[in-house]
1. Looking at structures P, Q, which one was Cα Rg over 2.2 N^0.38 Å calculated from, given that it came out as 1.03?
2. Of the structures labelled P, Q, one was used to calculate FRET efficiency 1/(1 + (r/R0)^6) of positions 218 and 282 (r between Cβ atoms, R0 = 25 Å, to 0.05), giving 0.05. Name it.
3. For the read-out distance in nm of label points 7 Å out along Cα→Cβ at positions 322 and 346, a value of 1.9 was computed from one structure; give its label from P, Q.
4. Work out percent of Cα pairs over 18 Å apart, for residues 266-329 alone for each of structures P, Q, then name the structure with the largest result.
5. Work out which structure the value 0.95 belongs to, where FRET efficiency 1/(1 + (r/R0)^6) of positions 426 and 546 (r between Cβ atoms, R0 = 41 Å, to 0.05) was derived from one of P, Q.
6. With mean count of other Cβ atoms within 10 Å over residues 378-385 computed per structure, which member of P, Q shows the largest figure?
7. To which of P, Q does the computed value 3.3 (distance in nm of label points 7 Å out along Cα→Cβ at positions 26 and 386) belong?
8. Work out the source of 15 here, i.e. which of P, Q gives that when relative contact order in percent (Cα under 8 Å, 6 or more apart) is computed.
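We did not get these values from a lab; they are worked out from the coordinates using the rules stated. Remember, it's a predicted structure, so these values are computed and weren't measured experimentally. Cβ atoms are built from the backbone, for glycine too; each structure is taken alone.
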Structure P
Amino acid sequence: MSAATTTPGSQPVVEITGLSVSFATDAGNVRAVDDVSLQVAPGEVLAVVGESGSGKSVTAKTLLGLLPSTATTRGAVVLSSKDGSTRDDVLALDQAGLRRVRGRDAAMVFQEPSTALNPVYTVGWQIIEGLRAHGKISRTEARAKAVDILRRVGIPDPEHRIDHYPHQFSGGQKQRIVIAQALVLDPGVIIADEPTTALDVTVQAEILDLLRRCRDEFGAAIVLITHNMGVVADLADRVAVMYQGEIVEQAPVRQLFSAPEHPYTRSLLDAVPRIGAGGAHARARAAARPEGWADQAPVVEARDLEITYPGRLRQPGFRAVDRVSLAIRPGEVVGLVGESGSGKTTIGRAIAGLTTVTGGSLQVLGVEMNGVKERHVRPIRHRVGFVFQDPATSFNPLLTIAECVAEPLVVHGRARDAAAARSRVDELLESVQLPRAYGDRYPHELSGGQRQRASLARALALDPELLIADEPTSALDVSVQARVLELFAELQERLGFACLFISHDLAVVDLLADRIAVLHRGRLVEEGTGEQVLGAPREEYTQRLLASLPVPDPVEQTARREAWRALV
């Protein structure tokens, strides 16, 4: 398995030849990867892109032997150590051999750091565990190395924070800790599986900068698994495009973006929302509105809105929303943008009556929410729809899609039970471009994009006057996101509901919103049309948000990265 010593850097750190992976299922074998061949040079960033189900993550997991027992593999996956002294075919290694190469030759940065980190151990213990598993090292020396790696990935006060637990860190800090775990054994290659999917654009920019440092300072090659073409333009040296288990195109990053050859690559690039693309749509919607529209009573009106979460154990309360004034008129889409913790979701939940208003005024459909009793909120609940960020957790896994969509109809007395509501459910599913037969499936049997469409159907079941959409496309592939956004815009135009669209993706909001409101630490710092807020932002915070958003153009992104660094 191990080859003779060679000159460092003279051979690829990863060499995949003719890799095929299939999974045994009740319906027969399913081929996930089909005859894939790839090489990664020392210090190179290779981006593997494609939609969910294209085989990206399966290929990545094969590098570390992380496939389940139902998988059958064929081909060769050769890992070289960083110093070039050993070469191992991962597919031929036993468990002891896999333990030896994991962390030392290749390490993985998983998509969701909250699930990758063990909540019952301190982050220091989890980093030290990897060090002690790969050699004899004293506790003092291991702790010193863990503190050093935490400092190098940008964790403040690492001497003390090494003894903190994962829940005591923000999402971006947790991702830094997972990267620290990957770096601590100085591997030759890091596999980063969607490392920025759930992060704000500002935190995402910081993590991408850190990954760039992993390459430049640590000399690690990176295999980047992503569907975000802006991230690819920002970080990658070379790109491999996967579609239905096959690699359909490989090219240097600038060549791929400037002259994509395969139709699938072109469709991926065309699906990426771009800042400035929504201006024409917004003007067309404004021109189509009836005379006197702006004088109508708002569906939602906040005046000096304050929401404070009470402190625990005699600690002062936390003010999540600080004197925000905002209005949403009938049929209008208002985009609410900002980082995590800026108060976006808190405002959305307060409008839906799910969070208590503690100061100022918030009127929703004519009802004052400050100090309101539940009996006064109940009559307007059917007039408000809510699309949750993650439909996988908002659907009851024990109910079929039809039963989930019918739930609001049954709860509000529009139907006796799910069976009686089935005709209405079928209409709703077809309106969101899902075949009615999908109503008999369970949530886990649908893809992410299909679940989000079903979630939209459920939110529209009662013909709401107001829809609150909380990050409804953040976890979707770029092409699936494009279809969901088109569908959303079409339904809003046809049904005419007002909407609060909450997102941290400025390009998505620009595409849909009539007006954009920017939140920062609970305060409304800027508001206006997309052309005003995104075309000529006045506030430094908005400028920083814009500079943090990676664009699908390597040349332009290089300039934007420098502008972001100057602002930061």
Structure Q
Amino acid sequence: MSYRLTAPAPGWTTTTDVVVVGSGVAGLTVALNVRQAGLRATVVTKAMLDDGSTRWAQGGIAAALGEGDTPEQHLDDTLVAGAGLCDEDAVRALVTEGPDAVRRLIAVGAAFDRDEAGEILLTREGGHHRRRIAHAGGDATGAEISRALVAAVRSDPGVELIEHALVLDLLTDADGHAAGLTLHVMGEGQRDGVGAIRARAVVLATGGMGQVFSATTNPAVSTGDGVALALRAGAEVTDLEFVQFHPTVLWLGPEAEGQQPLVSEAVRGEGAHLVDGDGVRFMVGQHELNELAPRDIVAKAITRRMQEQGAEHMYLDGRHFGAEMWETRFPTILASCRAHGIDPVTRPIPVAPAAHYASGGIRTDLHGRTTVPGLYACGEVACTGVHGANRLASNSLLEGLVFAERIAADLTARHAAGELTERAVDVAGARAAQPVPLLAPEARAEIQRLMTRGAGVIRSATSMAAAETGLAHLAEHARADLADEKPADPRVETWEATNLHLVASALVAAAALREETRGCHWREDFPDRDDATWRRHLGLALQERGELRAQPSPVR
């Protein structure tokens, strides 16, 4: 059984070879690389081309580029951070192909910071035993990568760009093979209203789902649309319980909601210290790397200290850097802090954990193929097996880059073999899929409150049961409104709320099943790691009557 969002019938249709949803490092790399094989590409993005999560990445991109560093050392650090759930073949592909992928990114036009001799400057971040993080503009790496890729895509007449477009659902042929998608283009886009794109292959690079929580580093567009689409289409999602909470997010007060300013891990990599209200460095002695321990360890330590002291935040102290270093190495963070009335040159920065990155997502193989034929996924929306239970710092941009190249290579090979054929799909007939009742726009804030309280940094059976009950109540209310012929209007706000609800429900279901503490999944009632029972991936798929079925699988 497949499902779809309640939406008007497509009023227009266009055709391409490969449709890519998302305009971050992953999506744009796929588009540029399939163009080299002569394939037409259409890039669909929810806002403007450069408004995705990539542009917000401050720290950098990790790769074994420095003297004395090796892919094997990068692999070891990644496996340790992933807490036993990384698929080693996927990590090996990442670290061995990563350095050349970064060099190709430079060839596209990305300019990384260099020293006086012209060598790429490298820094350290949490979990890394080597300086292997390449950065740009001090702390504006994502913005520079986005700038270079956007410029390259805009200069290619073989890439059609559709901005301000929310993807709705997958189109499939009679064999269940992906054959395109439906989407809604908002008023500022190229076409108004709901339409359809027919394609030989569909690539999802829609980014994260951080907006499922009240406080997040993710932009407002990160509402889990790709994961929700994949679930409705029958694809398997994996490891959704592993949501990384970034340890050092600028604390703006107890009522702050939505996207919060990130204070990059690179600040700690350059020597800033985490301290409590008394100035005590509480990370010392908790891990061999102190403040540079993997993110799950640091986030837990901050949360514990906050609980012990009844505090709402901790502090990041970089006063010893001096003004010149703040201004040259971290100009973006400095400006952000000062805009909120905090000068890190003269006082410590108040910080607290906030939802940051989804280590799980749509399950893929090493070529980015999902469990639905013809549907690919890469970047944060995908679960390649690289991150395991906790992403290693700055591996995200590299994963998007490497696996986007792998998807493009697979599509190119299929095209050369004559396998990438046009698929017959009845766009109007696709409406036969079961429609999903839409949630009202105000449900979004309630979903965020339920998830923050019930499935945030610290979880328990009791807290997650409360979240499950609240989410079920929201679904029942939507069904009741539909039965009373008072359904929510199909529009962007209701589609986003409905996507968030499905993703939240799947996340809580997975987190409730995993009865252990591992990586960034922290259970108060099961505080220990249980390799005998839980050293495995936990997949979920949508079944008839909208139920989520668990599908455990071994670590590759």
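1. Source structure for this number: P.
2. Clearly, the read-out refers to P.
3. It must be structure Q, since only it matches.
4. Evaluating percent of Cα pairs over 18 Å apart, for residues 266-329 alone on every structure, the highest lands on P.
5. Answer for the origin of the read-out: Q.
6. Sorting by mean count of other Cβ atoms within 10 Å over residues 378-385 in descending order puts Q first.
7. The read-out was computed on structure P.
8. Structure of origin is P.
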